[in-house]
Every structure is written in C-alpha cells, then in structure tokens.
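See the structures that follow.
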Structure 1
Amino acid sequence: MPEPEETIEITGRSVRLYRSSPDGAAAIDRQVSLRDFLLEIAASTPQRFLQQVPLLPPGARWAIVRGPALVIAVEHPPQVRWVGWSEKALDTPGSYRHTNLAFPYTIYLLLFHRGSFEEMRLYYRNAPLSSEEDALSMPNLWNISASESPLAKCRVCLRGRPPFDDLTVCGQAQTAIEFFWSAGFNLDIESNCFRRAAALDGRIATLDSWEIATAADPLFPLGVQWQETGLSLRKAGEHLLDWRGAVRPLDDASDLADLLYRLNDVT
C-alpha cells in the first residue's frame, strides 16, 4: 500500500496538514497556528555557523557541516610508524616498548563544535578514498574502542591530552592526530581493536609478529582482510554529528509535517 500523501496548506494564521486516504481523498489531519509553526521551524533549522569551511589540515579529503558542527576526514597513506606500547593501563607505572609497525591507509574523522575539537574516530582502508560512499574498516590498535555501539565504534581514546582550543581547526586536527601517535598505546580500553583483530591474520596476531611482518614487507597491511565496520565515510560522519546532537536540516514536506505533530492541534 502506498504511503499517504501529505499536503501542507497555509491560510491566514493557520497551517493545515492534509493526508490522503486509500480512496485518494484528502482530509485534514492536523491544524496549528502559523506563529507556532514558524517558531518550530526556526528552532529546527540550524543557524549556519560556518560561512565557509576553515583551512583544513594536510591529508584532509572530505568535510561535512551541520549547523555549528564540523566533521573532517583526514587520510594518511600506508606507512611504517615508530610507536610505543605497554601491557599496562595508563594509570599503572610501566615502561613503553618502541617498535616499527606498518599500517594501511588510515582514516581519521575529527569532530568540531563551534571551532573546538571534541572527538576522533579512526578507521583503516586498503585503498585511498574515492567517494563518500567508500566503506571503512576496523583498525587493530589498542587505544581504540571495539564496541559495537554505532556511536562508540572505533572511538579513539585521547585521555591526558593537553588543551589546544586556542589553535585553529587545522592546528587542532594536526595536534590531536600527533598526540594520538606520540602518547603510546596501552590497555586503557579493555575491549580494544587490537584484541578484536588479532585472529584476522597471523601477521598481526601479536606485537612480535606484526613487527616481523613489517620488516619483511612494509606494505603487507594492504593484503590483510580487515573487518568491515558496516559504515561508509558519509555514514560514519553523520553518526558523529548525531552523537553531537546536531540538528538535521529540513529536506522535504514530510520533515515539515513532523513538526506539526510537536504542536498543539487547534481544530
């Protein structure tokens, strides 16, 4: 059965919502005052905080804006990184072991609100981004959540980071990424992506095997079948905006019709 058609009529100081019946006839479903309707539209339409996208950091491939919220996608090519790792939690004393480890394409999603950095997600890919519909894969790093929750999956732990709100958006993005790699990895997150990915490929099963595989072939991560997140770049960005509570734009008549149900019916 087709969905009923919705028609909004504005007459004088009244707004009426008509819905079609199975026989094609339209009947008034709801009537509200024009003043209340316009106030609800104003409350549901985000003010455009960004007149233009700010200067983006090196490696930025994509950005999405919703009102005062901004998500930037940064892509780093395959490379070998010098990283530190400890088998202890952050609050537990212990030394960090440093080693060279190879990585595939790394995608960072950084969330900003009114120009201030708030959150970061990290994903893998075996090829560079070419579309906002490209799929993202889970990483295999310790300080990243392996939770199945859509709003927590691949969330980067940046505990202990210094404040850097006085920097530009570009500067904050670069500083957040640099802090992530320089702070060292540990067992701060019990359900982490390293443990989850260990069974995918023998070359990343342990830190030692990862180190040996890196020395043998720095590009070996491009041959690993990383676990898919079920998210495209666009969907992951929208999830971050949803997490921030950014208001969705009004796109069509059905969105306006939804607003009518938030108001008192005056019929």
Structure 2
Amino acid sequence: MKRIIAKLDVKSGFVIKGIEFEGVRKVGDPMKMAKKYFNENIDEIIYLDCVASLYNRNHIVDLLSKVSEEVFIPISAGGGIRTFNDAKKLFDNGADKIVINTGAVKNPKIVKEISDYYGSQAVVLQLDCKKLDKNKWEVYTDYGRERTGIDAIDWLKKISKYGVGEILATVIDNDGKKDGLDIDFFKNLKDVTDLPIIASGGIGNHSHIEQIFKIGGIDAVSISSIFHYNNYTANVLKLRLKKKGFVFRSL
C-alpha cells in the first residue's frame, strides 16, 4: 500500500516554498491548503514550522486543533521539538505523529522518551541532508541552516535504536527543483534500515514517484511544490500510478 503525503512548511502563519530550502516565498494559508488537499484525496499531511528551532516556539500548535476538526487523515507536525513537553503539546492539539530533526541530533534520548510514551509509530525522524560525494551525505539541522558534520547513513543507524518509527528523508540539493529525487541516496538508506521511508525532495511528476516506489521498502512520498503550485492533485497522481500497478489507501 502506497501513500501520497502533502508537506506544508510553515513560517509566520503562511505556507512557504523555496528551492534548496532557500529563497522562500509565501504560497498560501496552512488551513485552507490542508482542507484542499484532504478534499483531493491526499493520504496524510505533514506540517513543519521552519523557524521553530530558531525562536523556540512552534506556531503549528495553535493551527493543529482547528485543522483536526475538518481534516480527517493522519497529521504529522514538527519544528522546535527539544523536550517531551514540546512533543506533548503537538499530540494534545491533534497531531498523530511528531517529526523531529534538530532536537534528535542534539539529544537522541528525547526520541526514546517520546517513543516510549507514545509508541514508535508516532515518531518520525526528519533526515535533511546535502550530498558531499558519491555515497556520502551530511545531516543538516535548523531547516537546512546548520551543518552537523554527521554522515547521514551513520546517523540513521544510530538514531534508529532510539525508537524511531518512520523516516522523512530529503536531499536538500534536489528540493523544489522538480527534477526528480536522489535515487542513490534512498537506495543507500534502504540498505541500512527496515524502517518505513517517506521520500522527499525534487518530485515533479508521477514518473519520479514511480521510480522511487520501485525501490523496495519505500512506500510513501512527501510532496510540496507540485501541489502548492497546482501542477497536480493527489487524485491525478494516484490515478496515473494506479495504471502502473501501485495500490493506495484511497482513490
């Protein structure tokens, strides 16, 4: 069973989109866009507060309770999660899963604490990275602003032991360009983990999704640009991919 997920990066109350996490522009209202995608048969929604790590305040908390009253699909939320209570606020306001990157790098034990209480299925590791060389990618934190010097494959091996249930993986070099995903990266990830992977970064059409779904074990994609700019709807993508033999939760 495959999933098509809409990712909404939020800053100061607006959904934003850029290229390689830079040059961002406002593209819409996070509530209206979630309802639109829900009506177009999206499987899940991911909200990420892009500046929460900078300002120590996740503005998505206030949004979640309103969205969950009108959007009846799984919602993941992240940004600025440094403590158990940061995660609890998101769950208490309607999040089905939390997404964590910077907080996990700085303190992996927080992942275990959240996982032990809510279950590993509720914890998504956000793996943002940039390519350094053949088969080598570096982890970035703070919405792509900070280098860590950590090898992405080594990091995944380490953090998986702390109770992560799913990986949201993005190669920043491909983000927003709509030229396709870094296939080598995702093949490398699958070589070291059995965890479900949400592939993100560079999807421009259904062929890009077909290509990534053919990698065994990758059953979900996270999409921003082509939805935000109305190039495709989830229904259109699913119908085209169904013809290729892929099965979805709903259509």
Structure 3
Amino acid sequence: MRPLLLITAIVFSACATATPPPLDLSHTRVVDLTYAFDEKTLYWPNSPGGFELKRLSYGPTPGGYFYSSNAYSAPEHGGTHLDAPIHFAEHGKTIDQLPPEQLMAPAVVIDIHDASAKDPDYRLTVDDVRAWEARNGTIPAGAIVLLRTGWGSRYGDRKAYFGDDTPGATDKLHFPSFGAESARLLVEERKAGAIGLDTASIDYGQSRDFIVHRIANGAGVPGLENVANLDQLPERGAYVIALPMKIGAGSGGPVRIVALVKR
C-alpha cells in the first residue's frame, strides 16, 4: 500500500472506530530530509548570527542521577527551515497559523540536476514541469513540490553551496532554483501546498526581486529550503511530512522533514 493510501486508510478507520489501528511502517522506508542544527549550519550570508548551543547542565546531580540541559538560539531562516507566507506577504500566515495538514502531503520531485550542473543560475522552467507531468500525470492539488538541483551534495561547504563566501555579501551568490513562470504554474494552477528544494532559497542566487518568494508566499504557499537527501526520493510516490517549530508570530523556523517511501 502506498504511504498516502496507508495514512488515508488509518484516518478513515479512526473516524469509524474508537480505537484506530497503529501506523504500520514495516513496508515503508523513512527518509530524513533534514540537516542537523549545529555550529556548521548554513545561514544567509548577511545573517546577524547562526545556531548557538549553550550547555547549561551535563553530569551527575546531588541526587545521584544524570541530567543534561542546553539553551539554544538561532535566526529563523537557516538550515533546513520553512518560510511562512508572512515572510514575503504582509498579510500572510505566520508559522504558527499554518495548518499541519498543508504540510503533510504527497511529494512531487522534479529533478533538474543535469541542467544545474551546466548552469549554476538555472531556474526551473514551465517545460521542465510539463516534462515531469508527461511522465507522471498532472501534479495533484495540495502536493509538496520538491526541486532536486543536486546542490545537496555541496551542503556544508559555504563557497560551493552559495557560489561565494564573501562575509556579509549577497551580490555574488550563484545557485539554481525555481523560475517565476514555473512557480506561477505550480502555485496558481496546480495549487501546490508547499514548494521546496535542496538550495538556500526558493529564488535563485542572483535574484534581486525575490519574485518566487512573492508569488508563493502571496498565495499562502510556504517554502522549504535547504532540504536534504532529495536524491533518495522517487519522482512520485513518496509522502512528505514537514512540521516546523511552532513559533508564535514567526516568519519561519527550523523544520523536521521526513518522507515515507514504499519499500
């Protein structure tokens, strides 16, 4: 049974009985699409800071038991994270206002890594989307559309990943992403629930107007950035769960993304 059908069956069963059956993952592979947050986490070049973890307690207590506790701080937008609609839409939803069901959906994976390898400024085209649909059928409404550029293999190397490592500079960045027209197709016509990819932004590195952010966020569609391990997902058939930290009034935040793939 496909992961989506499995989850749907469980939901309907829960409505019909008081004790729904447990979720069976025995025939499903779970793929972690999230990078760990630590001192190596990549943030936008002009970010005022990065991820910081401060140890508060670690070791035996006077009572004789072990205890560990930390404090952390970080900007909203860095590492594997979600851009809430308010990030680029004045009246968009904040991260705590996003309904969880919008972030739990079938995955569509569009692979442009060959084109991106030839052109680091490559942007997904309408023809790329239509080519995917010619093989797989029309993208279903509510799907989470993930763009595989191949940039995931560069994560951790700031210069290779961003195309530049000049401190604080954002004018020399080079990495692929969505294009404006393909974003309009996915968001306005196909009604994607979310879009995401394995680079630092849903706009390409040289963008100055952040048009894809404006198109997606303006339509209430969140963006998922710095998504890991997209090379482990099929073009279709996976089911993605992308639940962010529920930050009150947040414009974005860290997100733990997993994909369920039939074995």
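Here, each number is a calculation from the coordinates, and none is a lab measurement. Because the structure is predicted, anything quoted here is derived from the model rather than measured.
A few points about this structure:
- Entry that produces -0.63, -1.22 once log10 I(q)/I(0) by the Debye sum over Cα atoms at q = 0.11, 0.16 Å⁻¹ is calculated, selected from 1, 2, 3: 3
- Test item: relative contact order in percent (Cα under 8 Å, 6 or more apart) calculated as 30, pick one of 1, 2, 3: 3
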